[in-house]
Structure I
Amino acid sequence: MPSPAGITEVLNPADLARLNGLELLASRVVDGLLSGKHRSQLKGGSAEFTEHRGYVPGDEVRLIDWKVFGKSDRYVIKQYIEQTCLQVIVVVDASGSMAFGLGTESKFHYARSLAACLTRLVLRQSDSAGLAVLENGACNYVPPRANPNHFQAILQRLLDGKPSGETSLAAHLTELARRIKRRGLIVLLSDCFDDLPALKQAMQFLRAKGHEIILLQTMAPEELTFDFGGWSRFDCLEVDGTHLNLDPGLVRKDYLENVRIFLADLKRICGETGCDYQALPTNQPMGDALAYYLQRRGSRLKQT
């Protein structure tokens, strides 16, 4: 169990307080129920029976209610709270580039706090929250649960995470799509410094599996402005021993143009794959930025 100091390291109570009265909603029907409209029905533990539904090809045979079959000669599936609530999996990029932070906290620490607030919010609204931390080529996965006590396991995994090495977002998202058994909402927290065509394919694969995707892109202000002066040494955070010595003023114009193209391509990919995109630079107060996004998203979805 995380210590009180560890909890406050990841989760600022003031940030969580900014989310009071807000929800993380899905924009579509998830496994037969419209998320955000069924809160009062979802009480109790994850093994609590809630309803039957008709069997369809691909369902697990072990979930068939054989007593009902014996009485009615109909195949029906027993559904539990874990199967009827919205399933949200927060994916945190912990590749080496996420360790960068100069005038602000690192991108990883910012994303880690975002993940803590989001999963706490999801559990508070009686939905199911899971976590995947992508670090040093591995995917450390905490399966989704609706039990409020599950937040302790999520916090511990966030505390254990250390940004390092190279990580392929595309490969891990594809792997995650194969591991997740139910349709749900995937929230990706990353700087997205990856191969964009491969990332697009991974997003398309998730969408084909029936998942909705939100991308909250975290970047440091210096990465957006390249506001460095004089000769500087730039170390690669993903490949040890790799660095460049250069005058930022000589490359600033080309660098900023490349960033502009990168961001434009990323937003275009999100539009083409139906992924909801929001930039969250690390110099924005996290609680305020997340509350603003949730308010705007909620208002937009309620109008549709």
Structure II
Amino acid sequence: MDEYLVQVLSNIGMISFLALSAYILLITGEISFGQQAFFAIGAYASGIATAMWGWGFWPGLVWGAAAAGAAAFLLAWPTLRMRGLFFAIGTLAFAEMVRLIFEIFRYQVEIDGELVGPNGSEGFRGIRYIFEQDISAFHYMLLIYAVLAGVLALLFVIERTRLGAIWRMLGEDELLAETEGVNRTYYKVLATVVAGAVAGIGGALYAHMNTYLEPKIFNVMLGVHSLAYGLIGGLGTAFGPLIGVGIDIGLLESARIFSGYRMIVFGGLVALLLIFRPRGLLDEAAVHALVAWWRNTFSSPAKRSGGSGRPPERPGA
């Protein structure tokens, strides 16, 4: 496969974790401009684990997700007492605080005569695990999509459970959910932690593919884009944000025709969708229509009619 195509597909896969992270909060009714903070925490934590502590890739991935989830928990308790715009600004402030911390964070060890580890604004070099293990870019891309498929499967399962129903109930009407006995704080903290861990997985994968981290990578625009992906792709299902990522990175960023105009086209697309389809391309109504079409097209006549599929017996037979 062409190296450029592998790079583009790998980027789509990794940023999809960030988009899913923002999506989880969106369906609970919260807007976050700070999911890039958990992406950064997952990247740095996982990079430190493999490059400096000698851990394997999978323990490092889990560590990155756990560190990001823990940071999300610490953010959730104070900020979830705020609502609407105040919560959004709180997440943005947290993300900028994390970025500035990494600007001054220095933690290095000597490995084979070379200093490895975060060095403030100079960045974090030497995350070479996949190269030391002789993992090709193509195989690493497959690994990214395998992990993404696992996370998507988990979210699809959650959406069909009581937890998923409660998250959407909170997103539609918090007061009604609370009158039904739903503990708003508990379920929103849980959503924030899950969202942080998902972003942390993406950050861990990003760190090992690029081998180099720099604090300025995790700026506010990364958070704005992650939020926009859900608004473009749709909030009806977890597959929606992936459509947004594909449109932005797979089409607008990769196609030469949009060179130099990507942000203009992207911003215009978001504005149009907010006007005409505020829940995105794949919103709840679209998902229900697709499910109904699938059942009508591929299910047996017996299932569509609700019968056994046998012709009715004649009277007296």
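Check the numbers for volume of the Cα convex hull per residue in Å³ across I, II and tell me which is largest.
Largest value of volume of the Cα convex hull per residue in Å³: II.
Compute relative contact order in percent (Cα under 8 Å, 6 or more apart) for each of I, II and report the one that scores greatest.
Largest one: structure II.
If mean count of other Cβ atoms within 10 Å over residues 91-98 comes out at 20.0 when worked out from the coordinates, which of I, II was used?
Source structure for this number: II.
For which of I, II does helix-only ellipticity at 222 nm (-39500 (n - 2.57) for each DSSP H run of 4 or more, over all residues; to 500), calculated from the coordinates, equal -22000?
II
Laboratory data are not the source of any read-out in this text; all were calculated from the coordinates shown. As the structure is a prediction and not an experimental result, all values here were calculated from the model. Cβ atoms are built from the backbone, for glycine too; each structure is taken alone.
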